[in-house]
Structure 1
Amino acid sequence: MQLRAFWRAVTVDRSDFLDQFLALLRARGVRFCVIGGQAVNAYVDPVVSLDLDLVVTLSDLAQLEPALTDRFTLERFPDGLNVSLAGSDLRVQIQTDPRYEEFLAHAQLRDILGVQLPVARVEDVLRGKIWAASDPSRRGSKRQKDLADIARLLEAYPRLGPLVPDEIRRRLL
């Protein structure tokens, strides 16, 4: 099975949500890049996830939101906007924490389960995972996944080790 077909099967994306969502971003010229677990998947062996975390230029988000509302289901959270569509288990999560916006400057096209998408550079993906693993408001299970993602990145890119704070490093042992 091709990777794209596998991802579509896992996310039960019968509505072509991902394709519709990406087409909307591209038609409106919205700069975006993948962060989070799928970004980790772009650098190491992939782990299945129903989430696609993105960052967009925050000034574009105000103009983009009405178009998203017209075509998709939106749910606002303190740190982001979740976008979904009936007929797909895929959840696009747009991060609104302004720290992530600088990741756009160094994003590169990479393959994520058969789809070419702009992805934050590996150092930025690691930084985002450190922020997430350090956030006490996140569910414990999410923080554990963030730690696992950090470990996966460090195994593949040992040179990133000095970027990991001691407090996180102790939790990895």
Structure 2
Amino acid sequence: MVKEKIVRLLNKQLNHELSSSYLYLSMSSYFETEKLSGFAAWMKIQSQEEYKHAMKLYDYVLQVNEQVVLQKIEAPINKWTSPLNVFQETYKHEKQITASIDELVEAALTEKDYATFNFLQWFITEQVEEEAAALLILDKIKLIGDNKTGLFFLDREMAGRARS
């Protein structure tokens, strides 16, 4: 039986993942309005991935015979100053999600909930990938600077992201 504290934190993380999905969809929309369709496609796929993460949590909570409690999702920001600004926010956001998962993992260990601890290992690995991907793109955008040609080529590269 999963303790109430863990169930509460799992539901909180589910909400964070849904909020992430919403944020990345908003970022996709921003890129569409900026005519950066490759960036938009990348963010749309990212939004779908975050939704899948939420559903993993949803399914786990139900599998351990607990109640999923969906919470309010705040409207995401929808205005950015540049692709650089978007990926600065993306990287910052992923670091916040990592901290939230770390909190959940620590609670699972403290409560000796080894099944949940084991379940969360996938999320730990995933967050390493998420942070690395966001940072790589952020670094590329910084390298490009104000070079519109470089941004054009990066946009084309971003369009090549495969769906997971």
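Comparing relative contact order in percent (Cα under 8 Å, 6 or more apart) across structures 1, 2, the highest figure is found for 2.
Out of 1, 2, which structure matches 9.9 when mean projected area of the Cα convex hull in nm² is calculated?
1
Of the structures labelled 1, 2, one was used to calculate Rg and Dmax of the Cα atoms in Å, for residues 40-103 alone, giving 14.5, 45. Name it. Walk me through the numbers on the way to the answer.
Values: 1: 12.7, 36; 2: 14.5, 45.
Answer by label: 2.
helix-only ellipticity at 222 nm (-39500 (n - 2.57) for each DSSP H run of 4 or more, over all residues; to 500) computed as -13500: which structure among 1, 2? Before the final figure, lay out each step's value.
Details: 1: -13500; 2: -27500.
Among 1, 2, the structure yielding -13500 for helix-only ellipticity at 222 nm (-39500 (n - 2.57) for each DSSP H run of 4 or more, over all residues; to 500) is 1.
We did not get these values from a lab; they are worked out from the coordinates using the rules stated. Quick caveat, the model's predicted, so the values are computed rather than measured.
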